[in-house]
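Some structures to go through are shown next.
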Structure P
Amino acid sequence: PDENKPTKLMAANFDPNPALELLLDNPVRSNSFKMEIESPKKDAEIKIKNGKITFPLSGIIKSINGGTTDKKFQAYLFSNKKEDYEKFQPIWQSDLTIDETEADFSFSTTINLSVVPGLYYYLIEDENGDQLYAIGRIQMK
């Protein structure tokens with residue numbers, strides 16, 4: 001009877017997180033900025049090699065009012081586990097360094113960590129967690 005236990009546990013790692021799925025379905029709005037994620041692509045599949053993943057998180061922040069940004073942004077990576085998000089326990093987090101170009105701002109960081117196969121979500125918020133600017137879903141296999 002316990003033969004399927006590892007398979008069931010593994011399958012549970014790919015169950016969508018309802019709270020984060022709800023955010024995915026509602027486009028993020030801001031009066032000041034529009035964030036476009038360049039990498040990873042929507043619903044990307046990241047290959048796990050030797051129990052680890054490495055992938056870039058990058059994008060462009062377009063100023064809606066033509067102003068500059070003094071905002072600081074945080075990036076987070078969550079597993080699909082509901083309690084991890086509810087208790088705000090990301091498996092990875094980083095300050096995003098913003099590079100200013102002529103009209104836009106760009107950011108790029110590399111996520112490099114040990115993971116188990118599953119469904120994961122990245123979020124980008126302002127440093128206070130007041131405003132969500134981007135969210136995405138990725139599978140790691």
Structure Q
Amino acid sequence: MNKFYNKRNLQNQKMATIKELEEVELTLARKEITTHKEANEKLSAELILVRKELVFQNEEKGKRAAELGIANIELAYQDEEKWKRAKELIIADKELAFQKEEKGIRAAVLGIADKELVYQDEEKEKRAAEFTIEN
């Protein structure tokens with residue numbers, strides 16, 4: 001009976017050792033699962049932050065695009081105003097050229113009128129001299 005008891009005892013010890021090993025393996029597996037779960041949670045948190053950053057960057061990009069659109073409209077308006085001003089300056093330049101030409105013509109007319117007055121004065125003096133001689 002002792003042999004039988006020893007054999008049974010050995011089998012029980014083997015079973016206990018196997019159960020202990022299984023429990024150790026199970027504990028290690030649970031720790032590994034917990035470690036993986038924590039790592040996954042960290043990655044998830046990082047991904048959430050990255051997504052938030054991307055959303056923020058996209059919003060900023062949209063705002064910048066809107067600002068650039070407004071700036072383009074303003075530049076187009078300024079360009080249009082510049083062309084209007086250039087047309088006005090061309091018209092003003094033509095007006096000044098016309099006035100300069102008219103001034104030249106008026107100066108020429110005044111020059112002729114001045115010569116005419118000089119001629120008339122000379123004629124008047126001649127007549128006055130003739131009148132004085134006759135009297």
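Using the calculated result 0.50 for FRET efficiency 1/(1 + (r/R0)^6) of positions 75 and 99 (r between Cβ atoms, R0 = 35 Å, to 0.05), pick out the matching structure from P, Q. Intermediate results must be reported in sequence, preceding the final value.
Working: P: 1.00; Q: 0.50.
Structure Q accounts for this read-out.
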remark   = helix-only ellipticity at 222 nm (-39500 (n - 2.57) for each DSSP H run of 4 or more, over all residues; to 500), calculated, reads -38000; among P, Q the input was structure Q
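Name the one structure among P, Q that semi-axes √(5λ) of the Cα gyration tensor in Å of 127, 9, 7 was derived from. Let's see the in-between values first.
On the way: P: 31, 16, 12; Q: 127, 9, 7.
This figure was derived from Q.
Only the coordinates and a few stated rules stand behind these numbers; no lab work does. Remember, it's a predicted structure, so these values are computed and weren't measured experimentally. Cβ atoms are built from the backbone, for glycine too; each structure is taken alone.
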